[in-house]
1. One of P, Q, R was used to compute Rg and Dmax of the Cα atoms in Å, for residues 18-121 alone, and the answer was 16.4, 46. Which one was it?
2. I have 12.8 for mean count of other Cβ atoms within 10 Å over residues 10-17, calculated from one of the structures P, Q, R. Which structure is it?
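Values in this text are rule-based calculations from the coordinates and carry no lab data. Remember, it's a predicted structure, so these values are computed and weren't measured experimentally. Cβ atoms are built from the backbone, for glycine too; each structure is taken alone.
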Structure P
Amino acid sequence: MLQLSNCTAGYEGKIILTDISFSLKKGKVTALLGPNGSGKSTLLKLIDRIIMPQKGEIKIEGKNIKDFSNRELAQTIAYLPQINNALPDCSVFESILLGRKPYINSEPSIEDLHMVDYIIKKFSLENFSFRSINRLSGGEAQKVLIARAIIQKPEILLLDEPINHLDMKNQIEILKIIKEFTKKMNLSSLIVLHDINRALQFCDEFILLKDGKIFKTGDNQIINPISVKKIYGINNKCIELNKRKVIIS
C-alpha cells in the first residue's frame, strides 16, 4: 500500500503541496481531481521521487521511498507524465518493450517479447507495431505510452491526464483497460483527470485537491454539488443517468 503522511513539497523554495496525507488501495483506480494549479502534477512527481518531501514521509508497504534503489523504484512505480512531443524515435514495439527495462539485465527474454505482443493486441495497436511512434497521432502515441507503463508491471500506476489527447471512443477504451489491469494486477492506480464525469464512470476512489491541500478523499459520495462548487467555483447539479451519477453545470 502507498501511504503519504503529512507531506509538504515544492520547487526552488516555493511550497506547492502542504500537509498531504492519504493512502491508495490495491485493486482500485483513484481519480485525482482539482483545478489547474492545485498541485496535481506535483503530487505525482512527489510520489515518483522526482521531488522529495520537505516534511513528512512516503511509504510503500511500510518502506520509505527514500530507501528504494532506482531499480526497485522502477519496478514498483510506473509514472506517465503529460504527453511530451519530444518522443524517442523508435517503433511502437520498441517503445513498449522499454517498459520492461527495469527487469532486463542484458537482452529481453522470450517472456518479455510475448508480453509486448500481448499488450499490443490488448491496446489494438497491431497495425502500428513497427511504425515509428513519432509518426502516430497524439492519441495513438498516448495509447502506446500507457501500454508501456502497464507492461512495467508496477505496484503503483501514476497517470497524469492520460486521456487528454484521445477522442471519446479512445477515452472510454483506455479507461476500461486501465480499470481492467488495475483489478487484474492488483495495482494502486492514481489518475489525474479533468473530466469529473469520466472519473465518476471509471474510478473507485477520489482525491479532491485545492490550493495544494487535500480537500476531501473518499468514494463517489464526496463528488456532489457542494464539493464541486467549493473546488471549481461553479454552480452545478448532480443527477442520475442510466444508474450513474453525473455532474452538470
Structure Q
Amino acid sequence: MDIKIGTSGYSFDDWVGSFYPTDIKKGKMLDHYVKYFPAVEINSTYYRLPHPAVMANIEKKTPPHFEFIVKTPHILTHKRTGIEESVIQLAECLKPMEQSGKLKGLLAQFPYSFKFSDSNLRYVQYCRTLLEAWPLYVEFRHNSWQNPATYNILEKEHIGFVSVDEPQLPGLLKPELICTSGMPYLRLHGRNVEHWWNGGALRYDYDYSLQELTEWKGKISGLKKPAAKLYVFFNNCHLGQAVKNARQFMENINL
C-alpha cells in the first residue's frame, strides 16, 4: 500500500524556527516543505477560493509526483445553500492542479452540528453529484455517522470516509480506520481535551507520543479491505507539531 503522509496546510508563521529556517520568506515555505513530504492538504480554499493563477503558482513549486488534496469551500459543508455557483468557481480554481495531474481529491469537512439523518445523507450524495469530476473524501465531526448505513452509501457513491484521531469526548468519532472508496484517509487532529470545544488554534495544540502514533500502525495493518493508497494528514498544526509527528510517523511506522 502506498502511504502518502503530510500536513493540513504548510504556510504557518509559528513553524518558523522549528521546521522552517528563521530567515525564510512566506513564498518559499512550500519549496522547503516538498523536500520532506509527498503530499499536502490545501485548507485555505475552505475560507476563500483563490484566483487560478495562485493555484498555478503553488503547483509549479512542487515536484512531478507531488499530490494535493484541496478542501471544499465552507459554503458547501456549513451553509449548504446556493452551493452550485461555488462549485463552478471551485472548478476554475482547481484547473491548474487538475491539468498537472497533481490534484488527487477534494476534502469536504462537515461540522459537528451536521448529524446523521436521511436528509443529510441525501445532501452528501448531492455533493457527490456536483463534484463528480474529482475523488471526494468526507469528514464528519459527529459520531452518529459511524454506522453501516453511512458506509454502504459512501461505498456505493465512491466517496471516501475520513477517519480521524481526536479527543474521545461525547459525540466525537471513535478512532477507527474505515475504507469506503478503496483509498482510506486519516486526519490526526490531536487529543487536546481541554481546548477542543473552545475552538481556535489551541484546539490543535497537541504533540503525539510515539506510542499513540503506533496505535494507528495496527489499525492500518488490520484493514479488512485491500487498499492501493492511504492518505495520512496531521492537523495538529499549532507550533509545528504536525510536522514533527508526521516525520515521526514516516520514520517509525514501517508497514
Structure R
Amino acid sequence: MTPPARVLTVAGSDSGGGAGIQADLKTMLALGVHGMSVLTAVTAQNSLGVQGAWELPVEAVRAQFRSVVDDIGVTALKTGMLASAELVEAVAELIAATDVPTVVDPVGVSKHGDPLLAASALDSVRTKLLPVATVATPNLDEVAQLTGVRVESEEQLREAAAAVLAYGPQWALIKGGHLPGEAVDLLTDGSEEHWLRAPRLDNRHTHGTGCTLASAIASGLAKGESVPAAVAAAKEYVTGAIAAGFALGAGIGPVDHGWRLRA
C-alpha cells in the first residue's frame, strides 16, 4: 500500500484535547494524511483556560524532529506553540534545513487570553520563524503583537498582510474572525489576493480553531494542493468544525474535528 502524505506538527500539548498537538493530529486524520508530532511544551489546560505550562528542553525538541524526519520523512510541516526564543530559533533552523511546505501559526495567546509565547520570543518569530514559512496564519491579536498594526475593519486586513509579509513568509493569511459581521480572512502573497468568507456562526465553542486551520492547510499542501486551494479547503473544513463545536466542561468547548464523519 502507498503510504499517505505525512505532516509533522511542532507544537504544545493541550491536555483538554481541543487545541495544540491533539487538535492537529485529529485534523490530519480527518483530512486523510498521516500526522506526526514534535512536542514543544506541556500545558495543564481545560475549557476554562491554561492552568500551567512547561516547555521542553531544546535538545528534546531537536531529537524528536530528527527522529521523525530522518527516518519517516515529512511532506509538510506545521508549527504552533513554541513558548520561548530559544525554541523558536531552534525550530526555525530545523525547518530551514527541511525543504517542504511549512505553515506557521504564530501562537501568542490561548483562546482564554493566557500567554503561550514569551514576550522575549517575538523578535525571534519575526526574524527567524516567519522567513521560513510558506504560509503564516496570524489572528488579529497576533498581528498586533508582531507588527503593531491593529485591525478594526476589513479594509485594514491589507495593511496587516503587508506588515506580516515584510518579515518574509511567502504567503500571509490574516484571520479576521474577531471582526464584526461575517468571518472574513485575507490570503495574499503581496500580488495575488484571495478573500475567504463564511457566515458567522452562533456557537461559542470554538476552542482550537487556529490550530485546526493551520493543520488543515498543511494537510492540503502535503497532498500537493496549491496554497490558495489548500487554504480555501481548510476554511471550509474549519467552518464545519465550528458549526459542530460542542460544550465540554464549564467553559468554552472545542470545535468538532470529526464533523464530516457524522455529517
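1. Label of the originating structure: P.
2. Of the options listed, only P reproduces it.
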